[in-house]
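Read-outs: derived from the displayed coordinates by stated rules, not from any lab. This structure is a prediction, so every number in the text was calculated from the model and none was measured. Cβ atoms are built from the backbone, for glycine too; each structure is taken alone.
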Structure 1
Amino acid sequence: MEIKIIIFWLLILAMAAPSFIFGFVKIISKKDKVELFQRLGYPMWFMKLVGFGEIATAIGLLIEPTRLIAIILSSVILIGAVLSHVRAREPKEALAPAIVLVHLAIIFAFTFFI
């Protein structure tokens with residue numbers, strides 16, 4: 001297998017696995033996520049919606065025809081997360097979604113070169 005394809009799939013899995021886990025944690029209403037969404041001022045139905053969106057993007061990243069849609073949806077979720085943390089004046093450590101967004105941009109670039 002070509003090294004570019006191996007790197008591409010490692011990047012996809014490194015994005016899809018955490019996205020699935022974080023989405024699942026939101027859907028089951030884990031205590032720390034509930035507190036975070038309350039602190040950010042969002043209703044609980046929105047947390048569930050974001051959780052389902054994260055799971056959908058995780059699955060979509062793994063399937064070629066839906067990958068671009070998943071990248072766009074994931075980008076929207078991550079940009080919303082970054083803006084929410086900035087608006088709430090959360091510590092800089094809370095801006096991890098920005099790092100994930102860069103990771104997603106790399107996957108997007110690889111998608112067109114492989």
Structure 2
Amino acid sequence: MTVTHTLAVLSSSDLVVNVEIIEMNVEPKVQSLRAKATLKKDYVLYVNEGIGENYRRYSYHLQKEDKMIRRWDNAPHWRDIRTFPFHLHLPNNDKPVECGEVFVNGVLSEIKNIFCEEK
């Protein structure tokens with residue numbers, strides 16, 4: 001997985017209206033990406049990825065207006081969650097829920113489901 005791949009997935013998605021690269025670093029051993037993807041239905045997906053040898057950090061933050069809808073991340077806190085470090089933040093929950101490791105294509109699939117539920 002590379003940050004270039006993440007950008008390609010975002011750019012080719014029918015949910016994405018625009019992708020703004022906030023910061024990107026592509027070096028042989030370390031890659032990072034901070035991007036803002038404007039989605040249909042006035043949603044925004046903030047993407048943060050850091051990738052290196054035996055290393056991957058990510059956060060995919062979905063919001064509509066100023067309201068957080070979902071945030072998938074693997075920050076090394078919430079050690080009591082079975083899927084540590086992977087977890088999902090939901091609105092109105094103080095504690096995140098269990099969630100396996102995700103990649104941008106899986107996040108976009110879940111967003112598509114959210115859009116379908118909204119109808």
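Between structures 1, 2, where is distance in nm of label points 7 Å out along Cα→Cβ at positions 32 and 56 highest? Show your work: numbers first, answer last.
Values: 1: 2.7; 2: 1.9.
For this comparison of distance in nm of label points 7 Å out along Cα→Cβ at positions 32 and 56, the top structure is 1.
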Fill in the blank from the handout: Comparing 1, 2 on relative contact order in percent (Cα under 8 Å, 6 or more apart), the highest sits with 1
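With distance in nm of label points 7 Å out along Cα→Cβ at positions 40 and 88 computed per structure, which member of 1, 2 shows the largest figure? Mind showing how you got there, number by number?
Details: 1: 0.6; 2: 2.1.
For this comparison of distance in nm of label points 7 Å out along Cα→Cβ at positions 40 and 88, the top structure is 2.
As an exercise: distance in nm of label points 7 Å out along Cα→Cβ at positions 16 and 104, calculated from one structure in 1, 2, equals 0.4. Which structure is it? Kindly include the intermediate steps, with their values, before the conclusion.
Working: 1: 1.6; 2: 0.4.
Attributed to the structure labelled 2.
For the read-out distance in nm of label points 7 Å out along Cα→Cβ at positions 48 and 80, a value of 2.4 was computed from one structure; give its label from 1, 2.
Values: 1: 1.5; 2: 2.4.
Value 2.4 for distance in nm of label points 7 Å out along Cα→Cβ at positions 48 and 80 corresponds to 2 out of 1, 2.
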Exercise for the section: Out of 1, 2, choose the structure whose coordinates give helix-only ellipticity at 222 nm (-39500 (n - 2.57) for each DSSP H run of 4 or more, over all residues; to 500) equal to -28000 when calculated. Expected result: 1
Problem - Parent structure of the calculated result 14, 45, 29, 10, 1, given that P(r) over Cα pairs in 10 Å bins from 0, in percent is the read-out and 1, 2 the choices - result: 1
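On distance in nm of label points 7 Å out along Cα→Cβ at positions 24 and 96, which of the structures labelled 1, 2 is highest? Walk me through the numbers before you get to the answer.
Numbers: 1: 1.7; 2: 2.5.
The maximum falls on structure 2.
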